[in-house]
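Got some structures for you, see below.
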Structure I
Amino acid sequence: MTQSLERLSQRSESMKSIRGIVHTMKTLSVINAAPYDHAARAIEAYHDTVLTGFQAFLHHYPLDARDTPIAMRVLIVFGSDHGLCGNYNEALAAHVAQALTDWPEGPRTLLCVGAQMQDALTDQGLAPKETLFPPASVDGIGRLSNLLTQRLDDIRHMVHPGDISVSLAYFTREDGAGQVPDIKSLLPLDPALLHDLSATPWVSRTLPSFTMPAEEMLMALIREHLFASMFRAAAEALVTENAARMSLMQQAEQSIDDRLEGLIGQMRAVRQDDITTELLDVIVGFEALKTGKKRKKRTE
């Protein structure tokens, strides 16, 4: 059914308004991702400092890699609190559900960041013990990381004298593959990491010393290791979330442009039909007028 020119014009204006909204959201996604990307790079420098502290500690007190009984396995999943980012949360939830099938049997605790991720995990049959709000700004990343660190301390005290294992699940950027879901183990500390730190020679002639008891110093280093790792995971999750939203908005913008092009084509066709009809009306009227004049001359 052919639509009127007025109706097509209304649809075209509506599509242009929607395109403006989509373009604004795409621009905001690019702008929002930049400070989170900077935060992710900045925390890596801090994490390197923490690992340097581990290196100095291990030169004083080498740690033996030993199998400590795990009383609780903790998994923290970083997702989004807002939609319009495609299957971002669903894909990570599916990856987590698949990974958990290979985990050893035993008590486990699932912590979730983001209401959308909570829904995605629930759809996979996983029930988070607690859902936290994701940061609304770069300043909120530190607050979230401190809160998660406190939650881990509470869980560790609850299962004492047993130990806990801690893993993080989030989307990370990968060269050539865009963004991919990843599960990173934090505790127990990786024996390969401890071996590399112990085997690496100290760069200066003087090895740093410390006055804290060794056990307290170790726990402080582990806590900062957890904080830096969770800070980076949260920042990386926010970067990839905004990247996913930007990609979706870019696809929507292209789809709207295609629709607009089709509407403009229809408007041109309808306008051409109207012009053709008006010209035909003029020609028919002119021919009718000529015929009337000829008949009048004959009658005279």
Structure II
Amino acid sequence: MTHVREYDNGAKDKTFSLNALQKIQRLALKFCCTALPPIGLKVALYHFTNTRKRRPYNLLDLPPQLQSRKIAYRNGHIVTHSWGHGEKIVYLVHGWESNSNVMKAFISPLIQQGYKVVAFDMPAHGLSSNQATHLGDFSATLEFVISIYGKPFGIVAHSFGGTASVLLLRAQTRLLPSKLCLIAPMKSLDSHLQVFNTITGLPEAIMDKLLTKLKKRYALEAKKTDITRLIQSVPVPGLLIHDKDDRLIPIEVGDQLAKAWDGSRYIKTQSLGHRNILKDPFVIQQVTDYILDRHRS
């Protein structure tokens, strides 16, 4: 059974839009795929596995007393940050074209309660080096970071990072945390392809070939990344938060996941959108209370 709560803060979401340069890039990619399909497919694959925005940030933007590390990973490096010295470790996992800085509102409330908090930038994100990445790589990077800092007591993951977290925990049950919080998680690889297609407007034939390439190169199949199915193999009664006005990942994804996630607590917010949900005081409090076992009605 899933407990559902709703919350509205009265703000507006401004998440999903293309600027002038992105619209020009969209037209150029569509033309390339139509006129020169083989080359267009290679370009599409590159854009699918490389971020449009790195979203760098200053370390001074993060809460004080952090310990940052640059750690060799694959052909480059990733950057990790940690706070506190508690035995219980909470990992913060960001989404696609995001970074650890967007998760910072959760840090102080947790370290003040004696937890150790670890945040990190995925490959090609934030302060980490630029290299191709994808859903399976997000999952592998999380496993790599855990191998360095230790088994998680909790994981708080947003969007694409939420999907990657579920993929990892289903495959590596030894890493199961006591607390798992998913905020606006993406449903599957198929969902990522749909968002990509919304941005690029590629022909259906190119999208089909792109999926075939992804399956062959990265061993990723859309039907095997659907977290509304995989969550049933993750025996952690978690916390799910999703906004009704999320323009990137629709609320229906949260509804489906909540039904499949036995014992989970589901909070529906409104007017926060996909990114502002990570800054809202109510959401921060609910996540903190969940980690601390201070459930509120």
Structure III
Amino acid sequence: MTADQRTIGLRDGRALSWHEVGDPAGRPCLFLPGSSSSGLAGAPLHVAAAKAGVRLLALDRPGLGASDPVGDRALADWPSDVAELLDALGIEQAGVLGHSAGGAFALAVVHGLPDRVSATAICAGSGPYDESWYRGAARQSATSRLFYGLARHAPRVFGALLQSSTPRTPAAIDRTLALISRGSSPDAEFARAHPEATRFALEAVADGFRGGPGGPTDDARAVCRPWGFRVEDVASPILWWHGEQDGNVAPAAGRVMVSRLPQGTARFVSGGHALLFADPDPILAAFA
């Protein structure tokens, strides 16, 4: 697996970084990975993207990886960074692929830049935790409710807890990989069958903390606080993939999201939260 990292300077002086995988001459597609993850998370998709003829640009969102932080801002403000990136690269239109919390950022791009998005696929995407209708559908545990409550209302406490619970050394990542590999869930089976890809996912989260907990905290807050737009206002076609055995984002939460998207199309299949990496071919076919 390879990931060619690149960086541009934005008009406000910040750096925005991304990792390119797949076919360098292929159709461009922006990949928005899960919470706290840098674009290194796109590395396991290199072979599938190349086969699909897709040039996958896996983004470091602000404050993650090599991208500079931007501070506390609404999710709706994120597309302005994406527009600058597309302009700098001379890309008129690109696909958008979002995974987990990255699904919320993907919806923001589609809502804010509808004319610049050629196709959108979201896999196990997060919804607006600020909305009671979504929190009920998400069926969160007491721990998750506390976690996301802290992200909304006590970001410093949230950041400290997030940093302390994230494996950031090779030894800690190895221990976490061994822990994930236990059990009989689809994600445990994937970790056993594809330890290198799972390690990349863990390393991408560690890389997200390169600049400290501030970036990951702001990243989570953007999803957990008011987005600045309604799910119902995302009028473009959205292909929504979700594993029926997903233990991170409940399938019920995905179903309520699809029901509120004006042009949402559901693909609920057997699999866990790592569905995108376990079976990427049909998902990447949206950008072929």
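The numbers here are math on the coordinates, done by the rules we state, and not lab data. Everything numeric in this text was worked out from a predicted model, so none of it was measured. Cβ atoms are built from the backbone, for glycine too; each structure is taken alone.
Among the shown structures I, II, III, from which was the value 5, 20, 23, 17, 10, 7, 5, 4, 3, 2, 2, 1, 0 of P(r) over Cα pairs in 10 Å bins from 0, in percent calculated?
This value belongs to structure I.
By the measure distance in nm of label points 7 Å out along Cα→Cβ at positions 42 and 58, tell me the structure among I, II, III with the highest figure.
II
Comparing Kirkwood radius over Cα pairs in Å, for residues 50-89 alone across structures I, II, III, which is largest?
Evaluating Kirkwood radius over Cα pairs in Å, for residues 50-89 alone on every structure, the highest lands on I.
Ranked by distance in nm of label points 7 Å out along Cα→Cβ at positions 138 and 274, which of I, II, III sits at the highest value?
The maximum falls on structure I.
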